[in-house]
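Laboratory data are not the source of any read-out in this text; all were calculated from the coordinates shown. Computed from a predicted model, the values in this text were never measured in an experiment. Cβ atoms are built from the backbone, for glycine too; each structure is taken alone.
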Structure I
Amino acid sequence: MAWFHKSKEAAPKSEAPKKEDIWTQCPACKAHIYKEEWDRNLKVCDRCHFHERLTWEERANLLMDEGTFVEICPKVSWNDPLKFSDSKGPYAEKAIENCAKTGMKESVAVGSGKIKGIKTSMAIMDFRFMGGSLASGTGEKILLGALYAIKHKQPYIIISASGGARMHEGIVSLMQMPKTCAALAQLREANLPYISIMTDPTTGGVSASFAMVGDIHIAEPRSLIGFAGRRVIEETIKQKLPDDFQTAEYLVEHGFVDMIVHRKDMREMLFKILKYAGCR
């Protein structure tokens, strides 16, 4: 008598995990890293210390006390004053696609929450939405964030991640540069601190406006920070630029950035600065 009988039904085959579910690749040094390790390290490469871009939700969860961040102007959105269209199609279609892809209405999320108990207003740019570009909706939200901070006597933090002004909106987009700076000037008149955090990348009209007028400038390691691109500058001045030109490290050395802070230390550093400034 047989000890057991083989089932005639074939055992279901378990699907092997896909490579992209296990591994990720550092955009800078191209090292392969376990995805669990990548997420545990807050999307920072432990080989070259490159800081990958974060979504605004990830950034808010990283810096704010759990469950305290609330958006204050979620309905403010993009505008199409020029009815712009190019060879790739209408701007309006691109904007609608970005809204659907990201769940955002503009390239920045603005709200208020707490950093280790300190009430703080914060604007967080998200590169996923049209390269984090500065447009009429972006500028309006940053303005409303500053006015909210003034009304509620809170410090204001802006986290920049942008390729610059959104040229689809023409001069309206460029006008957001003085508009946001004027809002931050009101914040200074109210004796409220403004901290600018620059992440990869912070370029163009953003670097030429609100990102560079903070009371304190902080950057993540190896972030690209500058105005015009390297190639444009080299062709203009007819000189070869240093290899580390327009990096956070170069800007600290030349006095444009006050400090470089690793992502894992950012929340604690902000708390120390706010506490020193007398914020509660």
Structure II
Amino acid sequence: MRTVTAQSLIAAVRDLCIRVNHEMGADMRAALERARGQEESEAGRAVLDRLLENAAVAREQLFPICQDTGTACVFVDLGQDVHVEGGDLEEAINEGVRRGYREGYLRASIVRGPLDRVNTGDNAPAVVYTRIVPGDRVRLSVLAKGAGCDNMSRLAMLTPADGREGVLRFVVTAVAEAGPNPSPPLLVGVGLGGTFERAALLSKRALLRPVGEPSPDPSLAELEAELLRRINDLGIGPAGFGGRVTALAVHVESHPTHIASLPVAVNLDCHSHRAGQVVL
């Protein structure tokens, strides 16, 4: 049994919240640079130039990449041989979010209830997803998820008769109907299978994969490539101004499902894509 202190969790989450909001990951920067070389639209290339410039200014001068600093979505892979000492796991994560958003001068966007709309003032509580995994380490992944892209999430309970073509049609239609609202070029997360709620979680977890890294499952990698081609054929383009690059990548995660079910969920991430992780 290995011990991890609540204080170390607080510090790690705090640092991740500040880092992902100020420093775009190397994988996302590389994806935007590739897109700049592929984009045929002059307006689209100009948008990509500004996005790359914005990311550089944010990194060098410690400005947030985007004014919407997002919901703090925290994915915890907790080793079964880890004992958290000195505090509650989820409260430690929330305290890390509070400190990160206050000390990083990041916008507080969370309201205490969906109807009373009273701001909590510190961007807590986080949305925490915990799973027990083998080992004696804790992997913390933070996804700062803006509302513009998250509001475009879609989920459908398709039937097995809809098949692969039904999945393709649903995902592409979701992106088409979103249009410029989720701030393209996008990272498209797709959850396939499981149950109603598992598909949604898979679609968001898919966004944690390095941008453009194909699924290790050849059939899913082929599905990702076809989805990316169809989405970019929509012509929405960077910032919705038209062009070839509407999405930078499509990541599909799947799970076994019931013989009568075919759940599929779509979760979009914007051109800021703020994600990072650390292992304790």
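Taking 38 as the value of percent of Cα pairs over 28 Å apart derived from one of the structures shown (I, II), identify that structure. Label of the originating structure: II.
When relative contact order in percent (Cα under 8 Å, 6 or more apart) is computed for each of I, II, which one produces 14? The correct label is I. When distance in nm of label points 7 Å out along Cα→Cβ at positions 41 and 137 is compared over structures I, II, which one is greatest? Going through I, II one by one, distance in nm of label points 7 Å out along Cα→Cβ at positions 41 and 137 peaks for structure II. Where does the value -12500 come from, among I, II, when helix-only ellipticity at 222 nm (-39500 (n - 2.57) for each DSSP H run of 4 or more, over all residues; to 500) is the thing being computed? The read-out comes from structure II.
Work out the source of 1.00 here, i.e. which of I, II gives that when FRET efficiency 1/(1 + (r/R0)^6) of positions 113 and 161 (r between Cβ atoms, R0 = 35 Å, to 0.05) is computed. Corresponding structure: I.
Given a computed value of 1.2 for distance in nm of label points 7 Å out along Cα→Cβ at positions 145 and 201, which structure among I, II does it belong to? Here the read-out was taken from II.
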